[in-house]
Structure I
Amino acid sequence: MRFELTKEFLEEFRQAIVDQNNSWIIEHIHELHFADIADLLDQLTNDEARYVYFQLTEDQQADVLMELDEDVRDRFLASLSTKEIADQLENLDSDDAADILGELSDDKIQEVISQMDDDEAAEDIVELLNYDEDTAGGLMQKEFIQVRVDWPVNRCLVELRRQAENVENVYTIYVVDDINKLVGILSLKRLLFADTKTLIRDLFQSKNIISVKTSDASEKVAQVMDKYDLVTVPVVDLQNKLVGRITIDDVVDIIKEEADKDFQMASGISEKIEENASVWRAMRARLPWLLIGMFGGVLGAQVISGFSVGISKVPLLASFIPLITAMGGNVGVQSSAIVVQSLAKGNIQFSNIFQKLAREGLVGLLNGSFLAIIIYGIATFILGNSTLGFVVSISLFVTIFFAAIFGTLIPLVLAKYKIDPALATGPFVTTLNDVLGLFIYFTVGMLLYHI
């Protein structure tokens with residue numbers, strides 16, 4: 001049954017902490033999933049969370065620690081001594097331990113590492129800290145199963161039992177040569193059913209081995225694992241030597257973070273903001289794009305004022321200003337959102353820009369034609385003004401076409417110059433199309449009304 005954290009349960013739990021009723025706490029918490037325990041700790045004060053945390057088993061502690069909200073985890077770790085942090089890191093996978101350690105100051109990192117009893121684990125964590133966190137090297141973990149290509153099955157099984165002590169999930173057995181170069185993968189099922197004298201070279205798969213380099217960007221890793229439906233991918237260095245593996249849970253986190261970041265940037269938020277971020281940080285993240293929107297509005301106002309004489313002669317022109325700006329902005333955001341999504345998946349590149357522009361331009365022409373016919377009918381037959389109908393319909397058609405073109409072109413250009421294309425789907429494209437749409441609308445109006 002799925003656990004639901006209720007107000008009553010939380011109050012009862014807090015009372016058990018006050019009473020130091022450890023038996024009650026253990027009874028009610030040890031049956032929970034570690035994600036539910038993390039949700040519970042997120043609702044407690046730091047002292048309460050610390051008290052409950054140390055009632056957990058070592059395995060539970062490791063899982064719960066990684067599930068805590070980032071801000072809660074930072075506060076929690078700050079309350080621990082360096083020895084306590086070191087003990088916690090030894091229970092974690094190397095990639096998770098490196099992630100946590102990387103959030104500490106350099107002095108504290110050195111102190112924590114020196115307090116670790118497991119020298120091999122400490123070396124693995126230090127190695128991972130040398131990689132950029134947004135690369136495959138920064139994502140990978142050092143716990144994996146590897147066997148030599150010249151080993152017989154019986155020795156391989158012995159090594160498998162030994163190495164598996166440090167590996168939580170065995171997805172794939174990696175096969176390496178005598179200098180640790182990755183040469184293939186081995187199915188666990190095939191290993192178990194093989195004769196004990198058979199050599200691994202006669203069992204493993206050497207074709208179509210998918211791997212990533214330590215320097216590959218995390219987005220590329222996510223694309224590779226998504227494309228080939230992998231639950232784990234080996235990581236190799238520049239010499240093709242096996243140095244680690246990346247599991248699907250880490251990639252899901254990356255995909256979620258990228259989606260959150262792109263959504264925030266598309267909404268005009270320039271930096272990562274958590275739900276409980278400070279007012280000052282939230283204001284700082286939103287203000288830049290609000291300023292861009294404001295200056296875009298000033299430009300729009302300048303365009304309108306430049307045609308004030310025409311508006312005074314044909315006041316009905318002002319009635320359709322919201323329609324033109326809204327449609328241009330909507331079409332631009334639609335086109336840029338599709339391009340950004342395709343770029344994120346690696347489906348399109350700058351090299352096929354003309355193909356993408358042609359496609360989106362055609363969509364813009366078709367949508368523009370359909371909507372222009374509808375708005376012409378409304379302006380002509382409902383408002384009884386055929387000239388106004390021509391002005392609005394022609395303007396809407398041209399605005400939608402150019403909005404589709406710019407909405408496609410801008411994210412492709414940004415991606416070309418290594419700027420996050422998600423910027424294009426926010427106020428940037430909307431503001432640009434607002435100004436452009438107004439200029440087109442009043443220019444057409446002045447021409448058709450001979451003003």
Structure II
Amino acid sequence: MRIKDTIVAISTPPGRGGIGVVRLSGGESRAIAGRILRFPEGHAWRPWAASLAELIDERARVVDHVVVTYFAAPRSYTAEDLVEISCHGSPVVLRFALERACAAGARLAEPGEFTLRAFLNGRIDLPRAEAVRDLIEATTLYQARVAAQQAEGSVSRRLKPIKDQMLELIALLEAGIDFAEDDISVAPASEILRRLEPIRAAVGELAASFAFGKLVHEGFTLAIVGRPNVGKSSLFNRLLEQNRAIVTDIPGTTRDLVSETASLEGIPVKMVDTAGIREAADVIENLGIERSYQAMADADVTLVVVDASRALEAQDVELIGRARTRGKCLLAGNKCDLGYAGAVDGMIAVSALTGQGISELRRAIADLIAPRGRFEQEGGFITSLRHEQLLRESHEALDQARRAVQLGIPHEMLLLDLYAALRPIDAITGATTADDILNRIFSTFCIGK
């Protein structure tokens with residue numbers, strides 16, 4: 001990208017609104033803004049201050065009255081001179097301001113180019129830049145809090161001591177090689193292992209945190225299965241807190257999969273209501289039952305629903321056993337408001353009609369997918385697959401380094417493993433990231449950010 005150009009973009013979502021923001025960044029931001037705006041007499045650019053102005057056309061006719069905010073380099077989002085023009089939120093006005101800015105010397109920004117410039121100018125590191133994208137794309141408040149923590153540098157703060165310890169060990173070994181001719185043993189094997197093990201453990205722990213971070217970032221799928229008329233659709237609607245699935249007293253009402261995404265303890269969950277599982281009465285119902293079994297196979301968690309007011313039937317027992325062999329599952333006894341036929345091991349009594357036990361069921365689902373206490377570790381885990389892969393690579397190199405020490409391999413060879421472990425850490429923060437990786441990361445941003 002031509003990073004010396006002054007770029008411009010609309011930074012507010014498409015559509016109509018009270019306010020729409022056009023953002024300029026680069027050395028010519030003020031000059032370009034001065035060509036398309038008319039300020040009151042005596043106006044002077046003051047950093048971090050707002051001014052009134054008129055957006056004018058080529059013949060100096062007023063199109064809109066705007067508020068202009070100037071952020072001076074390096075104390076701006078991009079670490080460049082940055083001007084934000086707040087117009088009325090009409091698409092016609094915003095497009096006109098954009099066209100005027102381009103005619104005055106600006107260039108349309110590429111997706112993510114504002115944040116890319118912030119990274120290239122040292123304003124933020126790469127994990128913080130990626131967290132900005134996650135914050136924009138957050139669908140739950142918990143996701144937003146985690147992304148905000150990471151945008152403030154939580155991942156970078158966890159990586160910094162790891163990298164510092166790694167550099168100290170590398171420096172110690174380099175010094176040992178320099179003094180080898182003097183027969184000075186700077187780093188015996190026991191000392192190297194003592195320093196290496198905490199580094200290796202910290203990298204492994206951070207990589208393992210992706211198991212939970214992936215859930216926060218991507219969510220999980222919950223399949224709701226059971227015999228016809230046990231209240232699967234009613235429970236589905238109750239968990240969603242909206243009437244999404246059709247509910248009747250007629251067995252087999254649900255013939256196809258019905259899915260909807262909701263928030264459970266701040267984590268996105270795709271809930272799938274399935275057809276009742278029984279001996280099919282016709283071809284269409286049989287297809288629905290087959291899809292129910294497929295939904296069980298594809299889901300991260302299966303919620304088996306039974307009628308708590310009646311004794312379990314053989315089909316219930318078979319379905320529970322099948323769900324448990326496939327992975328994580330829970331058993332919900334619905335219709336407990338009609339009576340209780342008897343306790344079943346692990347069953348959570350609920351009533352989709354009255355709401356009894358629903359909060360306990362939600363908590364049980366959350367505990368199954370992420371043990372209690374993990375939700376409080378905001379920002380203390382990684383949510384990026386790229387970070388996880390690089391940390392695994394670093395951990396593997398550290399494993400090789402440990403084996404090299406145990407086998408008494410010369411320090412010159414051991415250093416190769418340590419440098420191999422350091423490179424992925426640098427790639428996470430962006431210190432050694434290739435241009436094609438940067439382009440791949442920032443191309444997923446929206447234009448204007």
Structure III
Amino acid sequence: MSKTSPEQRILKSVNPHNNEAIEEYAEHTDAEVRQRMEDAGRAFVDWSRVATEDRIPVLEGLITQLEQRNEEFAQLITSEMGKPITQSRKEVSKCASLCRYYSDNAEWFLSPVITNTSAKRASVLHRPLGVVLAIMPWNFPFWQAMRFTVPALVAGNSVLLKHARNVSGCALALEDLFSQLVDIPLFQTLLVSSERIESVIQDDQVAAVTFTGSTKAGAKVASLAGAAIKKSVLELGGSDPYVVLKDADVEEAANVCAQARLLNNGQSCIAAKRFIVEKAVVEEFSRCLKDAFNAQRVGNPIEDATDIGPLARPDLVQLLQNQVADALTDNTKLLVGSRCAEGNYYPPTILTDVEADNIAVREELFGPVAPVMNADNETHAVELANNSRYGLGAAIFSPDVEKAWRIATDQLQAGSVAVNGQVVSNPKLPFGGIKDSGYGRELGPQGILEFVNVKTVCEF
């Protein structure tokens with residue numbers, strides 16, 4: 001932890017279960033930020049000269065540490081942002097699987113491509129860009145940071161991480177993890193406020209920027225990066241539609257939808273956000289969804305039996321309460337849940353008869369609230385699904401798999417679509433959105449190529 005001085009602000013880590021302080025961290029001074037940026041620049045120069053195969057051992061070291069220290073890191077995640085401990089353990093394990101995927105495939109993804117042209121020899125190479133700044137949210141404090149960092153580092157870049165202030169402990173744990181595996185400052189955390197990150201984006205030391213968070217903040221980051229002619233990747237908000245057709249296994253679909261809505265206490269960009277159900281089965285679906293919601297155990301996230309913990313911060317609870325209150329001002333009905341929350345805990349809530357212009361549809365609800373919409377037929381369901389400024393994920397349920405597959409591939413507007421299942425991120429598959437959900441891709445071969453110079457060299 002940095003030493004405090006009178007002019008430095010304090011970043012507080014608070015346990016959302018009881019709002020008790022965990023730790024205080026001094027925000028980095030301007031001099032400390034400058035030093036870290038310069039260190040990252042020098043580290044890039046050294047690291048970029050290392051062959052890809054010689055970068056792989058760092059990933060192998062990460063795998064070992066993440067597996068051996070899974071419980072330690074999971075406890076830290078849960079204490080800082082309230083995720084159920086069972087899900088925090090899975091998050092750390094997923095980071096290890098990410099490292100394994102790029103350890104096995106990075107050399108292939110980055111290998112030169114020899115192309116036949118009129119030149120004597122033509123090769124397309126993949127060279128690192130430099131220092132990449134990552135601005136990351138709190139909801140998956142290890143996974144969000146690692147899913148960018150791992151491919152960026154193995155491609156030869158260095159990384160500066162500006163994490164959300166309420167997960168500063170996770171950010172510093174990641175920095176310490178990397179410092180134990182490599183003797184140059186390839187991965188460094190910037191403990192700074194969002195207001196101060198603007199100058200970092202514009203600094204000549206930074207070559208590119210990746211951002212995960214709200215659409216409004218993403219637009220600001222994109223404008224700053226664009227003004228400085230810097231590459232950016234944005235993974236922004238979502239209002240993912242889950243479409244249930246009348247021929248679906250309604251109970252199974254409702255169970256999947258409940259899991260997709262309530263994962264991470266409902267605080268996920270790719271959580272199910274809108275449930276669009278054909279009228280013939282909407283009553284049955286709502287009943288099954290209610291049963292699935294009522295079966296969830298709300299409680300202390302550190303206990304293994306807990307399914308749903310608290311929201312991460314009090315202001316997020318208040319925002320969600322306001323959105324639900326606004327949603328209930330028209331014909332929308334409250335099927336299950338409460339108009340009020342206790343502490344940081346928000347009760348699993350289902351809204352029915354939700355219209356397309358309702359705030360619960362127009363805006364992203366970041367918490368365990370499920371709006372159910374009625375669709376006249378299959379065509380109407382798809383229209384409702386696409387009637388959104390977001391385009392991150394979507395899902396469709398029907399036993400006619402070929403029909404569902406056609407709708408998923410040709411009609412639903414999203415970066416990822418699940419057929420008879422839940423949208424999830426997978427290290428092997430590119431992940432990202434369209435429309436106001438952002439641009440660019442993380443993960444898969446596409447993710448490692450986002451922050452490289454695709455360089456053409458020809459001999460004549």
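Can you tell which of I, II, III yields 23.8 when mean count of other Cβ atoms within 10 Å over residues 206-213 is derived from it?
Working: I: 14.0; II: 19.6; III: 23.8.
Structure III accounts for this read-out.
For which of the structures I, II, III does the calculation of P(r) over Cα pairs in 10 Å bins from 0, in percent, for residues 38-197 alone return 11, 38, 32, 13, 5, 2, 0?
Numbers: I: 9, 33, 29, 18, 9, 1; II: 9, 22, 24, 17, 12, 8, 6, 3, 0; III: 11, 38, 32, 13, 5, 2, 0.
Traced to structure III.
When distance in nm of label points 7 Å out along Cα→Cβ at positions 94 and 390 is compared over structures I, II, III, which one is greatest?
I
No value in this document is a laboratory result; all are computed from the given coordinates. All figures in this text were calculated on a predicted structure; none of them were measured in a lab. Cβ atoms are built from the backbone, for glycine too; each structure is taken alone.
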